[in-house]
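Take a look at these structures.
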Structure P
């Protein structure tokens, strides 16, 4: 699986400074030739190696037979960044086994960073064990978020962004939810929240955080649902404080 992710990274880099064939899926939501080529490669690999497994991929490939194994694939997370040549994007692959996150690979080809996790066996970056930040104070924490393509959610998150900008040390937006989650796992930031996400955006990164010792939930602290559209992720220590901010500003 890591080899597959690395090959997808090579596909993406081969398109990065050439013709990307950018198209619009919505008013501002993009898809490129690299998204399509990456997904086609991964689906071909899955169908050959795991012909009885189900899968859900962002650009339309689906198989739903009720199998115990389901793969969630974002072939190119951060497409808008990629289309502009902004080097923050990745491929995200997760395996769900009987409803439980079991395996994750997130590969960032621009930095040659590969985040991996297996349920019960820890999280790793290029083979090095990951642990979340030990920070316990929200005011001293660096946070990440993103803005959804649905403008109603976008306006809501502007209010939350402003609230966290005052509550935390600072807030950043990188444009790739999968990498944002992995950065929480790596201890580079302490927390992440976002609305309007899809299952393939968060399935892999959520497991990487959990295996690095962090927490991932819905905004209201209920268990994370891959189709729940909202996610709160943290090192665990500032989770409750982030929930207070979310609740005070009407996020749930």
Structure Q
């Protein structure tokens, strides 16, 4: 199945390539930088324990509310429209005190769905079938029924769930693109992630941009090269639309 939201850096186009690297024998599956959860939702094999995590609080709240209260979220969204006025109002209201978790989740859902390239800053001004997306929340809730929703720093999360039978999928903010994400991720965090993964008992698959710094940082691991279409550049008929990425594993 597909995710219910777009996301900057989402793995819609690479999910199959990522899953092809997955081993067969894991009983724990943990998405450390969950985002839209494209790989989690696409996975046909469900592990005995599955975890989705993201450090961005609004996103974690959206996932929790869709998991536990899908009907309430759908009701909150029943009268909204895809309009610039709603988009700007919801951005202003998102951090106001007094909103319930469901009200906040519904607003964030609309901000993501109607923003330009899911940047959550600029109104997209494009035609979207919002009602279809709202109806899909029931299916997402059912899939998340057995998934643990976390909102933790990656290092503490990995320490809690690390076991020999664990598989961590990590999709951190790409090097030198960190400004596009609301949750702060600095140079030292890239190095902290590498140090953390270096000592785990389980296995990991790590996505990154093809960057000299990243190649050097993970030179002692297995580095796989992949490429995907750059769908954003395709809108403007720009040449060289292929975007190179790295998949890094410790097995």
- State the single structure among P, Q that was used to calculate mean count of other Cβ atoms within 10 Å over residues 68-75, giving 17.1. Q
- Which structure, out of P, Q, was relative contact order in percent (Cα under 8 Å, 6 or more apart) calculated from, if the result is 22? Q
- Query: Which structure, out of P, Q, was Rg and Dmax of the Cα atoms in Å calculated from, if the result is 17.2, 51?
  - Reply: P
- Comparison of P, Q - label where volume of the Cα convex hull per residue in Å³, for residues 76-131 alone is highest: P
- Task: For mean count of other Cβ atoms within 10 Å over residues 116-123, the calculated result is 17.8, so let me know which of P, Q that is.
- Result: P
- Message: On mean count of other Cβ atoms within 10 Å over residues 108-115, which of the structures labelled P, Q is highest?
- Response: Q
- Item | For 22.0 (mean count of other Cβ atoms within 10 Å over residues 60-67, calculated) the corresponding structure among P, Q | Q
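Every read-out reported here was derived from the displayed coordinates using simple, explicitly stated rules and does not represent laboratory data. The model shown is predicted, which means the values in this text are computed figures rather than measured ones. Cβ atoms are built from the backbone, for glycine too; each structure is taken alone.
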